[in-house]
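The next part holds the structures, each set out as structure tokens.
Values quoted throughout were computed directly from the atomic coordinates according to the rules given, and no laboratory measurement underlies them. All values reported here derive from a predicted model rather than from experimental measurement. Cβ atoms are built from the backbone, for glycine too; each structure is taken alone.
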Structure 1
Amino acid sequence: MRASVGAILLAIFVSVALVACSSPPVRKPSPPRPAPVLQRYAQVEWSALPGWNSDALEEAWPALQASCRALRFRTEWTEVCTAAQALVAPTNAIVRDYFRTYFDPYRVLNTTGWNGNPNMGLVTGYYEPLLYGDRTASSRFNAPLYATPDDLLIVDLASLYPELKGKRVRGRLEGNRVVPYYTRAELPSDPGIRGKEIVWIDGALDAFMLQVQGSGRVQLPSGETIRLQYADQNGHPFRSIGRYLVDKGELTLEQATMPGIRAWLAANPARLQEVLNANPSVVFFTEAPLGDPLIGPRGAQGVPLTAGRSIAVDPAFVPLGTPVFLATTFPATDLPLQRLVIAQDTGGAIAGAARADFFWGTGPSAFEQAGKMRQNGAMWLLWPKGKPLPSN
């Protein structure tokens, strides 16, 4: 799927530049040849899901209901969501019967594997940070978080090739050419970013981590707390700063957790910007009132995330809103973590089959768990009975 990205980018940049210059239309280049179709799912019996009979399924019910409000008008979801909405505060047994009646489980196949295991994927964790910031810059508050700049171009690839629905390229105009947008290191030189600061945070690493998490809360000096939600991204791939430090020989893979990275940066403050710039990806935000502090931030599906029951996925393999059974372990332990979750979010680092980011919620405990989580895991797609399986 990613083998033709260079060709796609070239075609898009040429097309957008032509539009920008009002040149006469030209013949479109031939679309990229599709990659071979690989088997993505394998149907299994419910008994194959480890921990299915012991999970407190009703804890995931509010998350499922939230997703159904967004999915209920889609053909494959109408029946199952109508049935779900008819159940008010169902018991664990009723939820289990509901899934057996309306869904079939499918193992999400991971052809590349993780940690040498072809049957496993990677499960990480994320959380909603609470940071401290101000509307104006100062010696204390000196790390900006931005709204989407006006000079960021977003090109929907489906306008050229319908088979590439949902795939977009981001860039900017330079004269009459479309070029990649500014990286993290280059962004301060962008005149289009001036005036787009929403708040200034009291630490560059914390501002960076809020971008990695995709949303967060910021408490202002007045005592007001606002919520920053993901708005867009600069188009560059996510690169792990933990991996950067491992590749540089500064940390071992086992040490490259968030606590380990923080400790290393605290001991090497002069290299902070170097390490942050190793990730060229930048996230832009919109501001929203906090509202009910017990409700999580909105994920990519547009519904609030539920601590312990929402995950971020690669929607090319697991469509947003889909129930998933996840079998992994608690962070840095062998203690099983086996539960029903709902795919309600995405992320720049969440790519491939059997890849999940587990939402731990808000607060110090969520931060601690998310920062340590890098586990083997398996996923089962729970898909409406009799409906065609998802594909590109």
Structure 2
Amino acid sequence: MLGWELPPHNSGGLGVACYHMSKALANRGATIDFVLPYTAEHPGVEFMNVYNATNLTPEAGVHMGSYDSEFVTEKDMAEIDAGDLSTMRAVQKHYVNFVEGLLKTVKPDVIHAHDWLTMEAGVRAKELTGIPLVIHVHATEFDRSGELYGNPVVHEIEQQALDMADRIIAVSNITKAIIVDKYGISADRVEVIHNAIDVESFEPYQYDMHDYHYFEALRKEGHTIVATLTRFTVQKGLAHLMRAAARACEKYERFVFLFAGDGEQRDALIQLAADLGISDKVYFTGFVRGKLWRDIYSVADVFVMSSVSEPFGLTALEAAHHDSALIISKQSGVGEVLNNILRYDYWDTERLADQLVGIALSPSLATTLRRGVAEEYARISWHDVAEKCIVLYNRVKDGVPA
């Protein structure tokens, strides 16, 4: 298993998905050697062997460009100095070299590589050993760049790996369509395996409303708390959400909007809130994880996923678990496994504003959405994901064609 992060050192949903998928696979008898690009403690991962490709800490910049590939410019790995770990491409080359060395002692049945960050290492491992390669696409460069084209260097890395893969896993039908249409991959080589949620893995938790005393006071006065928790990048459609928030406030004034997270769009979003005249309605929490992360879900009446292109969207399942009503853009893959939600096109700010007002003015609608989605996410399991992966592994290991 070639991955780039694991909790608690993850900067996004990729690490969460890798952790729960690996744990479920291990529970089904799989022996997993998981390679990371950094060195850190990962409590609770004794179910697999974790290898550290570098001595860097997660805080030392290993996540540079992980989700924002704008500054990745070096295309040819042969020209990259693997000893200089100051750039993403250097870390990736060091990672490839480490995997080459590891394969001298570790002989896997299948190589499972996650996203563009580890694709080159996966391709190299297959070249050296002939072992089947499974590429797991959690997001493509088309997703990460939002309404833009993205980085051609990353596109080329993805193209080569998808061409070389024995089988490809997409986290949604939306992602599969991109792989087929944009990369020219045959549809029968791509299997959709949706992500899941492991409620049992959540630590015991008691929401302390004193952490958000001001918002709880507003809620008692009849305000509706709307939250989003994400990276502040163009992919996430937050400027559209901000405009929808302003429109909703024109129609109904008792709203509060929580923007939880951080990213390169933070200052622009703060300025946009001011320009739209809703600075008093919008609050920025900064990056959150752990208890603060779960408090955001708990204080929210409504959770919005506004992504321009979201291959899946685990945060929606986490918000549902914390009893939020969900509004999801139609461009988000999680909508393929949930029905008791409201959906809209990411650019349709008027429709989103109407949906927000509709929930705020109809407690019965909010209750129906929360109860319905709770029943749905309870049926989604990482054990089912692991079962599908095991079947896929056995097919590629046995040379069964797609």
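When distance in nm of label points 7 Å out along Cα→Cβ at positions 143 and 383 is computed across structures 1, 2, the figure 2.6 traces back to 2. Computed over structures 1, 2, distance in nm of label points 7 Å out along Cα→Cβ at positions 111 and 375 reaches its largest value in 2. Looking across 1, 2, the calculation of relative contact order in percent (Cα under 8 Å, 6 or more apart) that yields 15 traces back to 2. The value -7000 for helix-only ellipticity at 222 nm (-39500 (n - 2.57) for each DSSP H run of 4 or more, over all residues; to 500) was derived from one model only; which of 1, 2 is it? Answer for the origin of the read-out: 1. Set 1, 2, criterion distance in nm of label points 7 Å out along Cα→Cβ at positions 199 and 335: the highest-scoring structure is 1. Comparing mean count of other Cβ atoms within 10 Å over residues 127-134 across structures 1, 2, the highest value is found for 1. Supply the structure label, taken from 1, 2, corresponding to mean count of other Cβ atoms within 10 Å over residues 47-54 with the calculated value 14.0. Structure of origin is 1.
When Rg/Rh (Cα atoms, Kirkwood Rh), for residues 159-214 alone is calculated for each of 1, 2, the greatest value falls to 2.
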